[in-house]
Structure I
Amino acid sequence: MKGQGFTLMELLVVLLIIGILSTVALRTIDATRDRGLFDQTTKEMNQLVQAIVGNPDLTYDGRRVDFGFYGDMERLPDSLRELVQSSGDPAWHGPYLRLMAVGDSVSYLYDGWGHLYTPNWTQGTITSNNGKYQMTVKIADDMSQLNDNIVSGSFLDRDGNPPGMTASNVSEVRLYYNNPFAHGNIQFASVRPEPGGSYEISNTLAGGNQVVPIGIHEMKAIVPGGEELTRYVTVVPRSHTVVDFKFSSSFWNRLKMVGAPVPTPDNDGFLIQIVNDQANDVTISSLVFLHTPDTAFMRDFRIGSDKAGYPLLNGVPGTGPGDTVNFAPVTIAPDGAQLVELAFQSFRTTELWPPGDTFNVSGQAFQFRFSDGSEITVNP
């Protein structure tokens, strides 16, 4: 009986050891399974994020080329299903998520434990509420990074000149949206370049309070009646991208002098003829004396035979270096079809009345800038 009892005790010990080992094994298997599901879910959630905002590691020629659903639609999806099923919007170019099996249309909606993923579009997160390890990924560090980016640059002519006040009032820089419907059917963000040649498109007062979403966008710089330049810009999250435009034509010197200046009989002035050599009308309403001799002050200015801007009047100061001559707007036909005569007359040696001695313009240099930006140098 003693040996039989010992055998029973040994059996109990063996059964206890087997039980302990089974428990440890089950726990190990369970932990291994959870670790596998955790890794699977982490991978799937990262794939969902990349389907929404693209994979930053996909580049071509050094530039990012993948911006996912957001790059095309310029908004967050209404649901995760929209990543693989078109909503009918022509901007949708998915599917943005690769499904693992043929005929599989729903597995991407569930985490490794079989629970539905929960997106929070307001906070920009996707969560797995699996009951064991609540897992959350962010679509972006800050949701404003998807829309509040900046594109700026320069707007210059072939000689590096800025547009000036006149050209900047009519010129335009556009950034086209990939999905106008997401922006209230607005086709593009648009700003006018500064007279000094700079521009900015951003969601700030300086940038016109316009959104600049991530993605690849077409841009255009436009001068009415002139060139239209097209560029493509890659906008990444939290970026300030520089895009410069340089035209092959000139913003300046649309007006040209024809022939040589003709001095007045007593050499106290001169007449010139100008033409507009551009393809569109040019309207001028003033000119500035950029350079004249320090002691040369004009007291009579005329455009054509019937336009008197500065008649010779007692008590009126003469016009000299840095002064502006204003006159009724004159529109000059394009392509050199219209000659316009300008008469700069009665130059005197002092500005105030009495006007002083006659100033001899022969051999002197005069430079004028018209209100359209054209500059002409005259050597009578």
Structure II
Amino acid sequence: MAILILGVDPVVVILSFAAWVGVYLPISITLNLELGYTGIPNFGKALFVALGALVAGGLMARITFYLLGVQGNFLTDTTPMTAQVNSILSNNAILSMGLLFMTLAMAAGIGALMGYVASYPAIRLREDYLAMTLLVMAEFFILFANNYTPLVTGTIGIPLPNVFAWAGTSSINVATLFLVVFAVLCYFYSERVVRSPLGRTLRAIRDNENASEALGKDTVSFRRNILIVASALTAMTGVFFAFYQGYVQPAQYPRLDWTIIPWVMVIMGGAANNFGVAMGVIIYEGIIQTIQYLKFPLQPYVPFDVNYLQYIVVGILVASILIYRPEGIFKEKSSATLGKSKTEELMKPFLPTPFAEAKGPPPPADKDDKG
């Protein structure tokens, strides 16, 4: 029996909080890799999230119907066709996971390709023009998907096959678990990158691109590769979110939710600090989820529509951070370097040998030396 607190089941709140952290953490971490460490102001994150979701809805669903022999018109009979697929997937976990990983691979490949295409007209531009270019590309793609009916029936959208149907009534919990695990993997991957020599190169490019080029670094290639990797991971996040929702509709991916909010999380936590960004995601979602589940009990005590409360609270918090701590709650850390013992080990062949370690006995003393 569920225990209710102020009419709310705390388990539901915790699971919802974990799911949204699992969704926004990879997006914010990849944005931090682009913006915080490389200096790429990517205002087109919504493009790659939507791309992953549309791969799941427009491509994976069609392939699944074909492979399982489900007949019907994709644009008009998607709901009964999906129900047939779910009845098959509920008894076949291996097939379900195969479809999930196939979709992730397709989304990663297409996301990387789109990142590569986006890098060509954008990566050589100055920061302000680069930001506007990526923003326009995202808006164009989402508007196109929302109005091009053959893709995912346009504004109507389509239901997705439930690749977690084998878990029965716990399918939503399993989907949440996959979201969280993927978010953690993205976090540690980014940490590994920024603690490597590549991470120090990215910071150098961000801080002084001309000096980096003078030292022989191909700054365009580095920025392009980071955009490609971040785009692939963001598209994979879009796949997980689509399967979590069980439904794809292009209007679900506005720039406020999938571009501006990740920027808020990065600014709040601290750019170029993965731990800070993770805390920014947790703090933001903690505020949002708390207000979402308590707003109706709070309505009698708030002199305005309580639906605006979350925007007011977050706005005040972000403004306060920008005024009193513009570097974010957690400041950027210096680049990780090798420890003393490792440094000594690497430098030992190039240092003079101490007298105590010299080979052979010490030279004889001079006989004329009476001292």
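Which of I, II yields 1.26 for Cα Rg over 2.2 N^0.38 Å, as computed? Traced to structure II. Between structures I, II, the greatest calculated value of relative contact order in percent (Cα under 8 Å, 6 or more apart) is seen in II.
Between I, II, which one scores greatest on distance in nm of label points 7 Å out along Cα→Cβ at positions 129 and 289?
I
Structures compared: I, II; top value of distance in nm of label points 7 Å out along Cα→Cβ at positions 233 and 273, i.e. the largest, recorded for I.
When FRET efficiency 1/(1 + (r/R0)^6) of positions 9 and 89 (r between Cβ atoms, R0 = 41 Å, to 0.05) is calculated for each of the structures I, II, which structure yields the highest value? Provide the component values of the computation, followed by the final result.
On the way: I: 0.00; II: 0.90.
Top value of FRET efficiency 1/(1 + (r/R0)^6) of positions 9 and 89 (r between Cβ atoms, R0 = 41 Å, to 0.05), among I, II, belongs to structure II.
Could you tell me which structure in I, II was used to calculate helix-only ellipticity at 222 nm (-39500 (n - 2.57) for each DSSP H run of 4 or more, over all residues; to 500) as -6000?
On the way: I: -6000; II: -20500.
Comparing all candidates, it corresponds to I.
In this comparison of I, II, the computed figure 4.9 for distance in nm of label points 7 Å out along Cα→Cβ at positions 49 and 249 is attributed to I.
FYI, it's all coordinate maths here, none of it is from the lab. Worth saying up front: this structure is predicted, and the values here are computed from it rather than measured. Cβ atoms are built from the backbone, for glycine too; each structure is taken alone.
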